[in-house]
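Structures follow.
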Structure I
Amino acid sequence: MGGSRNEAAAALARQVPDEPDGRSAGDLGSHVRRFVEWTMTDGDLVCRYVWHNLPDPTGGTTRYTQPGTEILRRRGDDLRRIGEFRNGDEADAMLARWRAAGGGTDSTGGRDLRGIVGWAPEPLPSTTARQEVERAFGDFASRLASAAASGEWAPVAAAFTDEVRVRDHVSGFMEGRHALSAWIQDGVKRTPFTRYDVRLRIVEGNRVSALLRAEASTGGVDVNLLLHYGGEGRWGYLEVVYNPREIRGLTT
């Protein structure tokens, strides 16, 4: 594994100061405060988990926050964004709630805002050999590709532990392999996608971030998968980060 957390943090500090993010003006507004909960690095690749926060216009404790992820590639001292993943519908809804509560051009504060405690579990301590995690991910990617071609998704569900926890940034949170199987039946199998290709993956300890390209006859979308290795070739946590607008754009 190349790079270090300190090197990545230094590059991130140069790229994203703790200021309102003007790049988000089209959806979250120019007053958003970005909090990076974690950063993982693997060679020249970087993934970071970012909370997009808006300050409570009333001065109270109401939260206006949304998580998302970014995948970047390091080029010397710079980081170039490969992909940014966030639910655009929820971004607009959050901004509307914030404005309805009085948020506007004179809103200030929010520098101390962080993420939501308990939103996602921590990965297991990093005692597993990298080769084992990579083999397990290769097996998962193979099952995913086969399921898209055959329509048989049971082997994908079998790649997860019985107590798996899943967070879909559109559908919500669920626990257990039975709930995972229902999520696949109700959601994944009904999408227009007929092919899934892993474009890149970042491995750090027992956490994997993968850039997945989901292809349909009318085009494709990029999805960020976050997985925590649970041992014995299976996964204990899955988080799926994507923009549902991009999927709707393929079917309208």
Structure II
Amino acid sequence: MIEWVFLDVGSVIYNDAPQTYAVFRHYFDAIRRVQPDYSFNQLLADREQLVRQQQIWVLHKIASRWLPKEEVDRLYWDLREELLPKFDNVHLPMVGLAETLGDLRREYRLGVIANQPAECRASLDRRGMLELFEIVGISEELNLFKPDPELYRWAIERSGVDPARAVMIGDRIDNDVLPARSLGMRTILYRSDPRREWNPADAEAQAFLQSWERTPIFPVGDETNAPDEVAGAMAALPELICSMT
């Protein structure tokens, strides 16, 4: 029987498609300053091609075609400084989140295990969600980062629960399912539809979402390492967890 439910933040508690789009725009704007004929659609096509080639850090690689290394390296830190004050604006609560957290809280104890900046805690607090979670494991605060199982071990040790009585809900096999399962936790892979969660009017944002549908932004991981369950909507989680024995 499950006693504890741990949730990821990005693409589980929060829809971070607006943030990811802002990242793409930031890199695109930097490239356009030196390559004015380069289009946003070309950036999306280049990204998809590199992902199909199993490449990582693809935006860095694309930007490195035209920008010096020191400028490419600086893009991350400039972007972080720009986006942290806008954290709530680019992280939107998932559709049905409040109702689902309420349902889960009545049956289980809740926690967070997430690769996020420290600002994430303040955001959860501003939205009245922090009090729902008894354990909040945020990577930047702990200096432990997924897929390191030690981040999960930290949460399990503080809960005092047998790992087999805890479930991790995350959107990636490599970062969530595998490290949680290595400790004996149960796992649910959460796959939300970014277009259902965020429907911007901007044409380039729509093109970005279409690109995401064709080629996932974040690697899911090797699906032969299957989770216990897969969910595509918040409302499905309580029943899935209840069915775990």
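Bear in mind these aren't lab numbers, they're just calculated from the coordinates by the rules spelled out. Note that the coordinates shown come from a computational prediction; the quantities given were computed from them, not determined experimentally. Cβ atoms are built from the backbone, for glycine too; each structure is taken alone.
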Top of I, II by relative contact order in percent (Cα under 8 Å, 6 or more apart), largest first: II
Entry that produces 1.4 once distance in nm of label points 7 Å out along Cα→Cβ at positions 70 and 94 is calculated, selected from I, II: I
Test item: helix-only ellipticity at 222 nm (-39500 (n - 2.57) for each DSSP H run of 4 or more, over all residues; to 500) calculated as -8000, pick one of I, II: I
Top of I, II by distance in nm of label points 7 Å out along Cα→Cβ at positions 102 and 134, largest first: I
Structure from which 30, 22, 17 was derived, semi-axes √(5λ) of the Cα gyration tensor in Å, options I, II: I
